[in-house]
Structure I
Amino acid sequence: MPPIRILIVDDHAMVRQGLSLALQLQPDFEIVGEARNGREGVALAQSLRPDVILLDLSMPDFNGIEVTRKVRELSPQSRVLILSGAHADAQVYATVEAGVDGYIVKDATTTELSSAIRHVAGGDNYFHPLITSALIRHARGASPAPAAAQPTLTSRELDVLQQMSTSATNKAIAERLHVSEETVRTHVKNILRKLDQPNRTQAVLEGIRRELITLE
């Protein structure tokens, strides 16, 4: 398998260097570029077309949210993983609305970060537990949808949506529900369509708002 090509975007040189040194130790990772601000990050994303963009949230010349929006237009195949120390509920939710594929905190271990990169590179979402908690708090604080507007999800789709609220991949969900991975993918597509959401994370948040699923 070809290595996962990673672009690091952070305005602190020591952070970039530390991340690069740590991640290059992984045999399946390749650091293809480093950017010192958001504008450079967008330009390198467009020219390098990396598999994963490891992106700081607070930067000069486009913050992480602005970079994500521009990357979605210029390099849509690139996956975006936020690496930040910010845990504010509204700020975290704004990154999800911008289209990030994952969010991990800066005090995570190298093992956790490597796992997050592999998750998003493989097409899954990855959100650190602290970030998941922030998203849930934000979703619970929003007004629930009117009962008349509630979409009709089948019992199996509700089961899948509940599993989507965890860090489980499609393969893991399939094993838990004793169905094929292709069946899970079909359910996920139907859930996104019925909830009118662009990705899994926003579908889960919408499910919480509509009280279709519960999280402890």
Structure II
Amino acid sequence: MSSRDEILQRVRAGIGLGDAAGRRAAAEAWMAGRRCGPQPFLGGDLLGRFVARAESLSSSVERIAGRRSLPASVAGFLAAGQLGSAAVIAPELADLDWAASGLSVAARPAVDRDTVGITGCFCAIAETGTLLLLSGAQTPASVSLLPETHIALVDERRIVGTMEDAFALLRAEHGSLPRALNFVSGPSRTGDIEQTIVLGAHGPRRVHLILAAA
């Protein structure tokens, strides 16, 4: 027996590889009995907490009456920033009337030439001012990652308190995880060079959140 085989044999013996059913049952029992650890007290105003934390992370925030008002809101933001009138959008937003607001949009994954990306989000986390985005055919991850400007629609009814709450909601509504989860906490930033914060180093340099009222 080679040294490699001997080592692997010891590893198999140590983890009880022959008892797959027993190990699976133990793992499922542990997950079923999991308890949530200590969490901060956030109070009742999750919306206010989320807005304050998001703004502290250099995101800009706007509130609108409902989802249908998103195109007009986006058009106003782009015009104010002289950011043009073209954007790539997550396919889940393709049902909105973008042309009526003078916008030219493409519902597809983003590519390097796209400068504005517009997405929804699965939920938002009040504790940290963070968005949780799920990858999928209707929600390509590149739309929030490649363009310099990321605009995200946030349903105020889906603002949760903590990261643990976000994962609990994900388990309840989806069961299994998608290919990727992306947590967005403001514009991309780095302090690698002389401890100076630079926005847009590894992704969007501008994040605008549009909160749709319940």
Structure III
Amino acid sequence: MELAKHIEHTNLKPDCTKEEIIKLCNEAITNGFYGVCVSPYFVQLAKKTIGKKTQKIVTVVGFPLGYSTVGAKVEEAKKAIISGADEIDMVMNIAAFKSDDMQTVQNDIQSVVTVCHLQNKKVKVIIETAYLSDDEIIRACKVCNDCEVDFVKTSTGFASEGAVPRIVKLMRANLPTKIKIKAAGGIKTSKQALDLLLAGANVLGCSSSVKIIEENNENS
């Protein structure tokens, strides 16, 4: 398994700097990572730094709490795409979901999916599994399937728990093969990374990516 090709090298810290994003992008190129995940503010810089390399530019929408308005998320997505984003990781409206306002949840996701798919960009929906029961995770996966998202993502990395294999397996069992899974949050070791991929994840969001790859190479 070529672990590097499954990793989105991530820095979404609120205090990260331009220099740190340039370093992130160069590390992604050097190590052959799938892409980089950066805040909307840094999308243009990441695009410029990556240049014509194959790494994807990923950014976030409605991050990290998910309860911004549909219109705000749509505008965020549009601006991110104009700036050079290839993929959008949007946070589901968890407050609406918990309030059983499924019409709002579906409209929220569908609106962003429509904007992105019109521009041939991919959408990942972050369902923030730390806040959901197993039954709610299954329900969230169904909504994502109905909206024809490209990926369902476990976590923002800002909640109490990130990605764990058991939850990834549950998601995989309740999503069609065409919808991929991004596991993110708290992935610090090569064992964690490999366990999540074996559980059914397709892509991993990691900030400790270089350490993970070095550790994996040592163990190979």
Legend entry - Among I, II, III, which structure scores highest (criterion: Kirkwood radius over Cα pairs in Å): II
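Ranked on Cα Rg over 2.2 N^0.38 Å, for residues 93-132 alone, which label among I, II, III comes first with the largest value? Before the final figure, lay out each step's value.
On the way: I: 1.10; II: 1.49; III: 1.27.
Greatest value across I, II, III: structure II.
Given a value of 0.05 for FRET efficiency 1/(1 + (r/R0)^6) of positions 37 and 69 (r between Cβ atoms, R0 = 25 Å, to 0.05), calculated from one of I, II, III, which structure does it belong to?
Values: I: 0.95; II: 0.05; III: 0.60.
Comparing all candidates, it corresponds to II.
Quick note: the coordinates plus some simple rules give every number you see, no bench work behind them. Since the structure is predicted, the reported quantities are computational estimates derived from the model, not experimental observations. Cβ atoms are built from the backbone, for glycine too; each structure is taken alone.
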